[in-house]
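Heads up, there are several structures right after this.
Please treat every number below as a calculation from the coordinates, not as lab data. These numbers come from a predicted model, not from an experiment. Cβ atoms are built from the backbone, for glycine too; each structure is taken alone.
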Structure I
């Protein structure tokens, strides 16, 4: 069974997954198009960081950044060996539940244009393409998505 819980990003397993995610993003996109949060930044008061685990093994990470009027999905990553098990779905449901719980009515995200599995995940959860938001500007390798929370 997959258990999702709020976790310290400095947990060694969480940190290892975050580093894998960062390395993947750095290998796929130019530095100016990488918008991932540093591990220490995930400890901020306006961030809710989650991990999904099976037993004692952390399989994935995800975060909600609470912004002015919306929430932003950040740091979504699933260990390659755990993909297809529903880990990302479980994390995204938790992020949506937390966003609703703190009164947010919109979730937004930025993802890479070649991350097709991520696009399918977000579309399956009702996200639609939108334009840049917040501090983002148009970036050739970015796709922006949003979902109204009801």
Structure II
């Protein structure tokens, strides 16, 4: 089942179960999907990865908001964002372990030994090979440590 259909089914289930917070988060996600589809319609077809990308973007927003609320001492707003993050995280692909990411970093560095001065290209290639299953910050940190 594609992600959008899964979320649509989960909205129905959450409504039946009376889980208003979950329904709210999933409806927001569906709105973000619709916005992305409208943007993509002009450029071409929508792929499953595009939906996963929207979920990642929304989870990143929540993580940033949690940090901001934590710094500002706004515990209630922080808790709301944490609940939303928890709901959204269920729809993300499983993250790669740091050791698996290190293997990919080592492969890319070995293959691109002539381009080691181009940090951005190395990081970009690792991001491409991990197919969105690794955090960009972790990738950047590992590449910088390896090339250090």
Structure III
């Protein structure tokens, strides 16, 4: 059962080229709708809840990547290539939208209201130690003084 954790998901030619992901058309009928989020292998799906004014991320990943789909709320996503001294780019995301973060991209999120995200990522999250080995902390946004 553990062998799936070693499957290679690193074909970067299949990764999105832009930060904001355009979702496929949903399938709707009289019962409701089905919205496909990611048609790509992932090893973890997490639900993250964040409170208004909080800052998350402030890091980059050496090899991990992730999609973040906004269930409710909104946030500003700050990013730039790792090692760059360029100005941060900021994009705002709200319910029903999704962002992709590739490896080696500094990123931080500032939550504009209480927010719930579904995050789908390359690496499993079974071990905090393994997760931390892939994460490098940077301070892009001061958590004590976030821009709101």
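For which of the structures I, II, III does the calculation of Kirkwood radius over Cα pairs in Å return 16.2? Could the numbers behind the result be given before it?
Working: I: 15.4; II: 17.4; III: 16.2.
Matching structure: III.
Out of I, II, III, which one gives -26500 for helix-only ellipticity at 222 nm (-39500 (n - 2.57) for each DSSP H run of 4 or more, over all residues; to 500) as computed from the coordinates? Walk me through the numbers before you get to the answer.
Numbers: I: -9000; II: -26500; III: -1000.
Derived from II, not from the others.
One of I, II, III was used to calculate FRET efficiency 1/(1 + (r/R0)^6) of positions 90 and 106 (r between Cβ atoms, R0 = 25 Å, to 0.05), giving 0.20; which? Before the final figure, lay out the partial values.
Details: I: 0.70; II: 0.20; III: 1.00.
Answer by label: II.
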